[in-house]
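Please find the structures below.
Please treat every number below as a calculation from the coordinates, not as lab data. Small disclaimer: the values here were computed from a predicted structure and weren't measured. Cβ atoms are built from the backbone, for glycine too; each structure is taken alone.
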Structure I
Amino acid sequence: MNFFEKVIELPPDPIFGLIMAFKADSRKTKVNLGAGVYKTADLQPYVLESIKEAEKRLLEEGANKDYLPIDGLPGYVEATKQLVFGDADSRIYGAQTVGGTAALRVAADFLREHGYGPLYLSDPTWANHTRIFKDAGLEVNTYPYFDPKRLCFDFEGFCNALKQMPEKSIVLLQGCCHNPTGFDPTFDQWKEICQLMEARHLFPLFDFAYQGFGVEPEQDATAIRHFVQAGLQCAVAVSHSKSFGLYAERTGALYLVCQNGVEAKKVGSRVKMVIRGLYSNPPCHGARLVSLILHDEELKGHWLNELANMRERIAQMRRVLVDLLEIKTTRFDFLAGQLGMFSYTGLDQGNVERLIAEYGIYLPKDGRINVAGLNQENVTYVADALLAVTMN
C-alpha cells in the first residue's frame, strides 16, 4: 500500500520560489528584488562586525550547548524587552522564540486558546501571515491598508474597518516599515488607531521585524510604546533577522503586555506550554550574540552605527531610484514617502511578469521590491525597465 499516493504537489513558496528562479537565470543583468534580506552595496549578505566580535568573545568564553529554558535566554529576553519598550517592566512577559514567525504562531495559539479572534490582517500584508494564523486555527480576515488609486496608506478605510470589527478581534499591526507597502501611519494616526482599538475592545498584535530600518530604533518603537503607555494590553512579535543580520539563526521574541506582574506570571505559564508543544525551546547562538551586544556599551554603539549605515544605504537607493524615474514620469513619486526595506511599486501582475521574462528582474507578483537589492550598478537598469513595462 502506498500511503502517499494521493499527495498533490504544491507550487514553490512565492518568495523562495523566486530565489530558486533567480539562481537558475543565466543572464548577467539579472536583479533580485524579491526576498527581504539586506545586501551590501556589492549585493552580498552582510555579517555585522559587531556580530563577528560578539562571536569571537563567545568562542573565547567557551559557552556550552546545553538546552535553554523553554522561554529562552533570560539576558536576551530582558535586553530586547528594553530595546522594544524602553524599560524592563515586570508586567510585560517575554519569551525568546524561533524567529519572528514562531513568535506570531505562539501568540496566535495563546490568543485562540483564550477566546480571542477572528484575526485581521492589512491588505496587503507579508505573504506568510495568512498561513501562520490559519494554521493556528484562527479565522483570518483583512482590513484596507493601501489605496491603489491614491497610492498611499488608506487611513480612512482602516479606521472604518476597525469600527466594524467584533469585540476581542485580533488586529495584526506592523510597528514600522510596513511589509510590503513601506507606508506607516503618522504618530497622530497611530494615536487615533489606539483610541479606536481601545474603544472597540480589540486586541493589538504587533509584528515588529524592522526596528531601526525606518529611523532610529527608539523612534521606530514609538507606536508600540504609545499603546503600552495608553494602558492597552497587547502582544509584540519581534524578529532580529534584519536589525542584527541573524537570518539563519532564527532569533526572535514574543512579549505580552499584562496589567501587572502577577498576571504576567500566569500568562507566561500558558505561553511556555504552547512553546513546549511546538518546538520545546529555542536555539542559543543568536540570542547569546544579541544579549552580549546589548549588554556591552562598546558593542552596542558599534551595532547602532552599523544599523544606521544599513538604513542609510536603503534610503539612498530609494532616493536614487525615484530621481531616475522622475526624469520621465511622476507615476512613481509616491515611493519617496515609503520607509524601510520594501517599496510597493503599484505594478500589476502583467508588469511583474514582463520584468522577470524580459529583464531578469525578480520580484513578487504584487509588485513589492526589496530596495536593498539595488546598487549603483543596477539601479539605472531597474529604473529603465520599470519605465519600459509601465509606459510601453
Structure II
Amino acid sequence: MTTSSQIIDGQRIDREFDMATSLKQARDELGKSYFSVVRELFALSRGTGNLHPQEYFYYQLYDDQKYTWEEKTAFIGKQANLLLDANYLKNAWTHVTADKLVLSALLSGYGFPVPNTFALYHPFRESGGATSLRDAEAVAAFLRSGAVYPFFSKPVGGTNSLGVAAVEAYDRATDSLKFKDGRVVGVDDFTQAVGAYAKDGYCFQHPLMPHSRLVELCGERMSSLRLFIIQDSDGPEILRASWKIAVGDNPADNFWRPENLLAAIDVESGRVSRVVQGAGPKLVELESHPDTGARLLDVELPLWPEVRDCCLRGANTLPNCHVQGWDVAITDNGPVLIELEGDGGHPQMVQLAQGRGLYSGSFKAFYDRSRAAAESEGKGRKKKQTAAAATPDTAAA
C-alpha cells in the first residue's frame, strides 16, 4: 500500500550531522584539534551570529585556510535571524506572507505576476475565481473530471516545498494520476495524502514554464531565485541573490532535496559566480548542471534587469516589511513572484553559495541599528514603568 509520505514529501530530510564524526573530519583533513574547534564553536554561538554547532560545520567554518576569524564571525545562524525578526523588528509580516492566498491576492492586486490558482481545497476559504473544493469527495471528483492537466499543487501555509506535487495527467482507465517524475498514483491515494493539508488549505495551480534559456541550462524543470532585500528609510536594497536549481526527479528546487544545486548570483549583472552541491564536508563546487551538462558558471541569467525591478517594486509595496526574501521564477512570460519570506528566510540561502557571511556591510549596519533601537525602546519603556510605579496614587486622596 502506498503511504502519504511516498506520494508527497511531508517531512524535510535534513543532511545527516554527527558531532563526533564532524570533529574527527576536521582533525583528520585539516589537522585542527578538538580543542580548537570547540573553542571556536563556543565563541561563534555566543556572538552576534548565534551559530549552532551544525551550522558551524555546514558552512565549513572549521577550515582556517578558507576563512579568517573575521570572516567566520560574519556568518549568522537561523537563531540570529529569528532574534532580528521577533525581538528587534517585532515583525508581523512573517505570518502574513506565510499564507500563500493572502500574499497572492496582495501582489496580484498591485498588478504583479503570480502563479495562477485554479482550485482550492479548504472547508470554507475561497480564492478569487478558483474552484472551491470543500471535502475529499469534491477533490477526487475534481481530479477525475474538472482539473486542468498538467498542474502543480502545494499547501497554502507550507514551507520548504513540503506537500508539493507535479502532476502531468489523469488516466481514466486506471483511475490514476501520472506524476512528472514518472510515478503513477491512484486518485484516492493522492486525495488522502493532500487531506493532511485541508485544514490550512491546498492549492492547485497552472505550472510555470521556464524561460527558453533556462531550459537549455537545466532542462524543462522550474527553478527559482532567492533575492534577499533589506528596506529602511532609504528604500529597498538587494543585498544577495541565489539561484535554486533542481536536479534529477526532484519535484521542487529547494536546496535540502538531495543533489539539488545552489548558485551565487551577482546582484548587479545577474552572473553566476559560484555553484555548490551539498554542504559541510560533502560540499563540492560545480561548473555544469549534472543532468544537462550545460555550463552554469559565469552564465548571465536572462531578464535579470526585469527580475531586479519586479522584486524592488514588490518590496516598495511592503514598506514596513524590513527584511524580505523573494522567490521569483524566470518564466517564458517573464519574472513571476512565487513567494515571500517576510523575515528574509533562512540565512543559508544567501550565505552557502556565496561562501560569505551576511553580517557585514549594509546588513551589519542595519542589524546593529535595529538591535540598538529595540534595546533603547525597551529601556525607555522600563524606565517609564518604574517611574509610574514610584509615583504616589493621588486619585484616592
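Computing distance in nm of label points 7 Å out along Cα→Cβ at positions 49 and 161 for each of I, II, which one ends up highest? Write down the numbers at each step before the final one.
Values: I: 4.3; II: 2.7.
Structure I gives the largest value of distance in nm of label points 7 Å out along Cα→Cβ at positions 49 and 161 among I, II.
Rank structures I, II by mean count of other Cβ atoms within 10 Å over residues 113-120 and report only the one at the top, that is, the highest. Walk me through the numbers before you get to the answer.
On the way: I: 17.1; II: 19.9.
Going through I, II one by one, mean count of other Cβ atoms within 10 Å over residues 113-120 is largest in II.
Between I, II, which one scores greatest on mean count of other Cβ atoms within 10 Å over residues 89-96?
Values: I: 21.5; II: 16.1.
The structure with the largest value is I.
Taking percent of Cα pairs over 38 Å apart from the coordinates of each of I, II, which one would give 20?
On the way: I: 20; II: 27.
Of the structures listed, the value fits I.
Upon calculation of mean projected area of the Cα convex hull in nm², for residues 297-360 alone from the atomic coordinates, which of the structures I, II produces 5.8? Intermediate results must be reported in sequence, preceding the final value.
On the way: I: 5.8; II: 5.4.
Going label by label, the one that fits is I.
If relative contact order in percent (Cα under 8 Å, 6 or more apart) computes to 18, which of I, II did it come from? If you can, show how the numbers build up before the last one.
Working: I: 26; II: 18.
Of the options listed, only II reproduces it.
Here mean count of other Cβ atoms within 10 Å over residues 41-48 has been calculated and equals 16.1, so which of I, II was it run on?
II
Given -14000 as the derived value for helix-only ellipticity at 222 nm (-39500 (n - 2.57) for each DSSP H run of 4 or more, over all residues; to 500), which of the supplied structures I, II does it correspond to? It would help to have the intermediate numbers written out before the result.
Working: I: -14000; II: -9500.
Among I, II, the structure yielding -14000 for helix-only ellipticity at 222 nm (-39500 (n - 2.57) for each DSSP H run of 4 or more, over all residues; to 500) is I.
For which of the structures I, II does the calculation of FRET efficiency 1/(1 + (r/R0)^6) of positions 129 and 369 (r between Cβ atoms, R0 = 30 Å, to 0.05) return 0.10? Spell out each step's value before the answer.
Working: I: 0.95; II: 0.10.
Label of the originating structure: II.
If mean count of other Cβ atoms within 10 Å over residues 185-192 is computed to be 18.5, which of I, II is the source?
Values: I: 14.1; II: 18.5.
Value 18.5 for mean count of other Cβ atoms within 10 Å over residues 185-192 corresponds to II out of I, II.
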